[in-house]
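Novice: Alright, structures below, take your time with them.
A short reminder: the numbers here are calculations on the coordinates, not readings from a lab. In this text the structure is predicted, and so the values were computed from the model without any measurement. Cβ atoms are built from the backbone, for glycine too; each structure is taken alone.
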Structure 1
Amino acid sequence: MAQDTNFYYSFLVLPPEQRRAIVAVWRFCRAVDDAVDETRDADPAGEVARWRTELAQCFDGSTPRTDEGRALQPFIGRFHLPRDAFEALIDGVEMDLRTVRYQTFADLREYCLRVASAVGLISVEIFGYRNPRTRQYAIDLGVALQLTNILRDVPEDLARGRVYIPLEDFARCGCREEDLQAEAARAGGGVRSDAVKRLLAFEAERAREYYARAAAALPAEDARRLVAAQIMGAIYRAILDRIERAGYDVFSSRVRVPRPRRALIAARTFLGSLLRRA
């Protein structure tokens, strides 16, 4: 796995078998997501259908056709990976074929549950847990991570003709899609539109609410097992911090946390988990 991914440092703290499993899950899920966003295939719907078939082969004991499927299959029984979560992910990716605007946050949350929380529910089966509330932690953290992605990726999504920020939030903040387009077209010197700042600040606050929900849901007895997820959350909160410090300028350049900073966040989070255990 490339060190440039935000998940790299969280996976390093896992025991070898868990690390191999989570990397296999990550690569499979990434390939499914790329079926819509990165494929050059003229039939993205057909590509999504092919991944549904691949998933069925992984779970039904047939021989998968892709490298990602073959790598994933041995871990399905070993960690009791939930088929319905993988299916939810594919459903979420398929939503991108037909939905390019979301009227309400309730609509967007359903998308987040499918493309992000579903992956969290798969991951916690690999990490291990005792308290069923850990599943709620995975759900809320998944929403928080996806909301952070949406905020960071506003210009890229606009270029693809998509706006994930709910239309009701535009109305609430007195902002128009044209205001976002203007900032994306100018892309330099900071955000000039107060309406755009209000909108993006509103979305950032919602993401922080879900990080707080996740933290409140995390059972103490499972915290050490979930240190990889906590590292992931800490790195994404750092992205959110940087977006806020930049005055919500996600248009001039892609907001990133430098690799040394990610390593430091991972180390601090891991050590913190050890101290809490002690």
Structure 2
Amino acid sequence: MKLLKKINNNFALALDSKGVQIIVEGKGIGFRKMPEELEDLSVISRTYYGTKEQDISLIQSVSEEVMELASKVSAYANDRIGERLNPNLTFILADHIQFSIERYEKQINIKMPIYYDINLLYPLEAEIAEYTMWLIHRDLKIDLPESELTGIALNIINSEINMGALNEDKEEIVELIAAFIEKTFDIRISRKKFSYSRFASHMEYLLRRADNIRKVSEDNLKLYRTVKSEFPHISKCVNGIERILKENGYYLNEEEKLYLMLHVNRLCDREGL
């Protein structure tokens, strides 16, 4: 194996024995002088195939503590679930956990009442989500609200079901929405960054949810009104996105518009708006 380039202290870009580009994980691997032919493969704890530029940018944007925690959860989930999981679940979880912590620090708590259903239908994934919350408490000294269990469990479930792939119809709608955001804020959103990849995944979840009858929690309704008042430019953009979705047969309630506002705001933050 040849180490090519440091990504952070514990991740690096490498070539395997067949010349395939991969991401490798290992404690302190980033401190080694690169490029380097690595003879002792025991220093590598995990390898990631099929990675993209988005994954590299994600590793660089998330704290090393969160990446390490996501790697632990991914290993635990693989032991419990097995080969059905997206092999790059570590990156998906790291992004979600980082965002959960950002919301916690801003005192934004979204009520997600469907956790009872998830616990009933997906007990294994719910148990992994609870393990994740325990790790966040133990390793990061952060007590996230219990509502975050739903988001963590959904990321694991989605990684089993569709491996992050969008069908063509939904992909076209997401592209229309991205173009609208670019025009609204006069920015360029890189489709190669992990932030866009995750935004697309969150949009797919939103579109799937919009296919069903949904009740809005009173707490989320209050939070929606607060966020709408504090971020009028994001709210105006989301109203435009809502029109695009209506034209394509999707209808949002206030809870989903709140969810969308948070992710549009985050996407714009990542693009330097």
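Novice: Going by relative contact order in percent (Cα under 8 Å, 6 or more apart), which of structures 1, 2 comes out largest?
Specialist: 1
Novice: Given that FRET efficiency 1/(1 + (r/R0)^6) of positions 195 and 235 (r between Cβ atoms, R0 = 25 Å, to 0.05), derived from a single structure, equals 0.75, which label among 1, 2 identifies that structure?
Specialist: Value 0.75 for FRET efficiency 1/(1 + (r/R0)^6) of positions 195 and 235 (r between Cβ atoms, R0 = 25 Å, to 0.05) corresponds to 2 out of 1, 2.
Novice: Name the one structure among 1, 2 that distance in nm of label points 7 Å out along Cα→Cβ at positions 43 and 107 of 2.9 was derived from.
Specialist: Derived from the structure labelled 1.
Novice: Here is a further query. Among the shown structures 1, 2, from which was the value -19500 of helix-only ellipticity at 222 nm (-39500 (n - 2.57) for each DSSP H run of 4 or more, over all residues; to 500) calculated?
Specialist: Working through the options, I get structure 2.
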